[in-house]
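In what follows, structures are represented as C-alpha cells.
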Structure P
C-alpha cells in the first residue's frame, strides 16, 4: 500500500523499485501510521479517487493545513525491464493479468503490461515496446509529479531512505536500516540484452534516463 507515516509523510510505492524493502523497514522502525488505498497508488488515485476518499484516513489528510511530505523511488529503466521479467516469470506469477487500467476498482499500474509476457526476455521487451512504448518513463511519471518532495533511486536505496528520514527529522536507528536484509528479491533469470534492442529501449525511454539522472551513453 501507499503508506501514511506517523509524522504525516506519505510513501508512494512504484512497482519494482525496492518498495517492499522500504515498506518492511518503515514498519519495523514503527514509523507507519497506516496503509493508504492501493498498494501502488499513484498521486491521482491517492487524492482524487472517490473510492479512496471514502477512507477515513483520507479525510484526515484532506484537512491537513500543510501538504504532507511525499517520497518515492525510481530505478534505471533498463533494470526495471529486467526486474519485471524476473518477477513475472516466477511460477506463482506466470504473467498474471493485472486488471484494467481504466477501472476504478480493478486498477493496477502494471495493467498496461497485460498480454506482453514471454519466456524469452528480449521478446518480452519487444512486446512491451510495441504495446506501450516508453512505458517505464510513463509509469515513473505518475508518481513523480511536482507535488512529490523526494525521488530516490533503487540503486542506492539504503542511503536514500536514510537520507529522506533525516530530511524529515525522524528519529531512527541508522545501523538497523543499513543491516536490514533483502526483501522480495526475484529468483535469477537470464536477462541478456540483444545489443540493438537495448539501444532501441534506451532511445524509447530517453526521457526517463534524462529526467532521473541516469547515464544514456553506453560505458
Structure Q
C-alpha cells in the first residue's frame, strides 16, 4: 500500500523537521519521536487528527517498528492516543487538563526562573540574547519552534538541574499545540522575560511569568470553549 499523500505545505513542514532532527538522536525511535513531537507542537498535526504512520515511515526512511515504539512513547507523554486496530491520533486536551497543566507550569517554571535569575552570568545573558535574535529571525513555524525550544532549554538550564529542565520542556510540549494562534502573547514573550531577568530581581521575574502563563491559559480555554459550541 502506498503511503498517504499529504498536501505539499504539510510535507514541506515535515521535511524541515526531519532535517532539523538529523544526527541529533541516537536511535531511529528517538528521531521518529522527536519529529512527531515537534510536528504536533508546531501545528503540523492538530488535536484529534489521525497520524499517518505509513507516510511518516516513508518520509523518515524507517520501518513500522520504530514508528510504533515512538507512538507508545508519545502516548506516555500525553501527546498521542493509540487506538487498537485504528492507529494513533493527536491527543486533545480538555479545558480542565489545560488548567491543570498551566498550574503545574506556574509552579515549576517560576521556581526555575527564580534560580535562573539569581545564577545567570553575563555570558549566559548574552547567549540568551543571541538565541532571542535567532528566534525572531525565523520565518516558518517549524524553525521558530526549534529556536524557541533552544531558548527555553538554555534559559532554564542556568541554575537548574537537568531533571527540572526536562520536566519544563515536557509540559511546554503538551500545551504548545494550542498556542500556535496566540501570536500577540507569543511574539515578544522572550524579550519581556529577558528584561525581567536583567533586573536581577527573581521575584519580579517570577511574578511576571506567572501572570503571563495565567493569561495564556485563559486564552486557550476560551478557544476550547468556542470550538465546543
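Every number in this text was worked out from the coordinates using simple rules, so none of it is lab data. Keep in mind that this is a model prediction, so the values were computed, not measured. Cβ atoms are built from the backbone, for glycine too; each structure is taken alone.
Below is a table of values for the structure above.
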item: Origin of the value 3.3, where distance in nm of label points 7 Å out along Cα→Cβ at positions 110 and 126 was derived from one of P, Q; result: Q
item: Structure (P, Q) behind the derived value 2.9 of distance in nm of label points 7 Å out along Cα→Cβ at positions 118 and 134; result: Q
item: Per mean count of other Cβ atoms within 10 Å over residues 14-21, the highest-valued of structures P, Q; result: P
item: If helix-only ellipticity at 222 nm (-39500 (n - 2.57) for each DSSP H run of 4 or more, over all residues; to 500) is computed and equals -23000, the structure in P, Q; result: Q
item: Which of P, Q yields 3.5 [distance in nm of label points 7 Å out along Cα→Cβ at positions 30 and 102, calculated]; result: Q
